[in-house]
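I've put the structures underneath this note.
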Structure 1
Amino acid sequence: MARPLPAPPSYDPRRRFGAHMPIAGGLHNALYRGREAGCDIIQIFTKSPQQWKARELTDDDIEQFLAAQVETGIPCVASHDTYLINPAAADPALLARSRAALREEMRRSARLQIPFVVMHLGARGDAPDQEALGRLAESVRDALNAVDGTPTLLLETTAGQGTTLGWRFEHLQAVLEAVAAPSERLGVCIDSCHLFAAGYELRDPEGYYGTMDALDATMGLARIRLIHANDSQRERGSRVDRHMHIGQGYLGQKAFRLLLTDPRLQHVPVVLETPKEGDMDRVNLAVLRELAQTDRETTA
């Protein structure tokens, strides 16, 4: 008879800040690293992001991972798909391999009781947007069919490097409408650096609310289930994805103050993907928490 698995701690919106944590030495070690960095929550890769094949999860892997969440009091709120997946690929072999990898990520995360899987939307290559978005929508359906109920699949906004999809809100809107899955199954992860690099303004109230109005009109704010908080090394509209520490890039602290004090988003978990340099996770988390406590009147 299988041993009963420990239940991971549930997400508490009053403790909403964390970071992507490395899994070297075992998935469970990500939780201990998160505790050292001062995280309330964490995000992980469930395997190497640079490899297609993954070692099969064992019962011990899963039990250690869940037990570490109980011990630390830190839930793992999300896993992230690998860098190799292109769910919009025109090449049939790459598309099939990408879909298989995304299905496997959904199954691994389900076994690990991780509630969200974040996916990149892939690149269209030489294909027209609509053709590539059609393939992407079918890949999303395929991934959702791999599991019953959870995890929720999250489409991530992108910076728009090269021919990458997802830098326009209309790209995500097209997929959401084509798949027509409820928000419990399919949602959105917004990345502050990616939004800014794609050309969306976040640094002043007029720009921020204009961006959020556009997002609400296309995807709906209720679809936002996770926020990646990253400053940007490049200027707005650069279409280059280069993350920076909070308040030290072109976005600056005011953009994060607007984002973190928006009452419509205050239940949404926030995960750093800033450069891993010394104790900067702890520093960045402290900045986020301070900005989140700012009176909204000071953001005007």
Structure 2
Amino acid sequence: MRTDTLSAAAATMPEGGRALPPQSRRRKLEWGLRQATAGLRALPDFLIIGAAKAGSTSLYDYLVEHPEIETAFRKEVHYFDQNLGMGENWYRAHFPLKSRMTGGRITGEATPYYCFHPAVPALAGRLLPEAKLLFILRDPIARAYSHYQQNLRRGLETLSFAEAVAAEPGRLAGPQAKLKAGEVDYDETHQHLSYVTRGLYADQLTAWLQHYPAERIHVLFTEELATDPDPVLQPVLRFLGVAPFRYDTPKTSNSGRYDLDIDPALYQHLRDHYAASDKMLSEFTGRSLPWRAD
């Protein structure tokens, strides 16, 4: 083994002589080796681009059970939205060696902020023009409320849900403009306090369709994956070009399930707010949406 590889790995260890837990030591050593071999590694064949709080973790966990789908070093790489400055080799270090990608094997990652960040579609389109995109979507009101509850738990939000909804346009205006103009690469407010705007799925699809053809985008729904995963996942496997694989047991999602403790008037306001976007989404998928009974 090359000594410079070991030195690179050792450089990631904490100072002070404190021993890391065995799993942490293994991960740090593995990361050093991955960085040293980055030029020999594949780029992802697919991206799960969102939506946040819609079951992207469950979807990824299902997919990597498949014998032809190789895992990434971490599920959420956040390359195009937070770590672009680390460079392509840093990104490649997260994926398997090209020598492993035989027999139709593929690999991918799942970063649910990708779908919402305005710069990511173009960035991904340039580096990964042949990638396939998976967009898992959930009732936008339930998604927004789950996102809000997560922020409450993490101490990122102090307003009531109604107050946060009212404050959102003002909160996002500056960050959105700066991200679109390329003045900043990342903004925490844009990522974390975008409860309602993230549910305008048609706008996000439109942005991605400027850089990827429709046949490279597959939309699926949280509500259906949670209820009966196998018939939802078989079309995903066909889309990705891998063999059929039987899924029997539903996975526990960390998308967040909460009773919607929302004022009825606000609920109706949000349902009306999403109507046009939902209609466009339904037309794109050629399907009725699970959260739309009308």
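Things worth noting here:
- Origin of the value -11500, where helix-only ellipticity at 222 nm (-39500 (n - 2.57) for each DSSP H run of 4 or more, over all residues; to 500) was derived from one of 1, 2: 1
- Answer label among 1, 2 for the case where semi-axes √(5λ) of the Cα gyration tensor in Å, calculated from the coordinates, equals 33, 24, 19: 2
- In this comparison of 1, 2, the computed figure 0.35 for FRET efficiency 1/(1 + (r/R0)^6) of positions 171 and 243 (r between Cβ atoms, R0 = 41 Å, to 0.05) is attributed to 2.
- Highest-scoring label, criterion being relative contact order in percent (Cα under 8 Å, 6 or more apart), among 1, 2: 2
Values in this text are rule-based calculations from the coordinates and carry no lab data. This structure is a prediction, so every number in the text was calculated from the model and none was measured. Cβ atoms are built from the backbone, for glycine too; each structure is taken alone.
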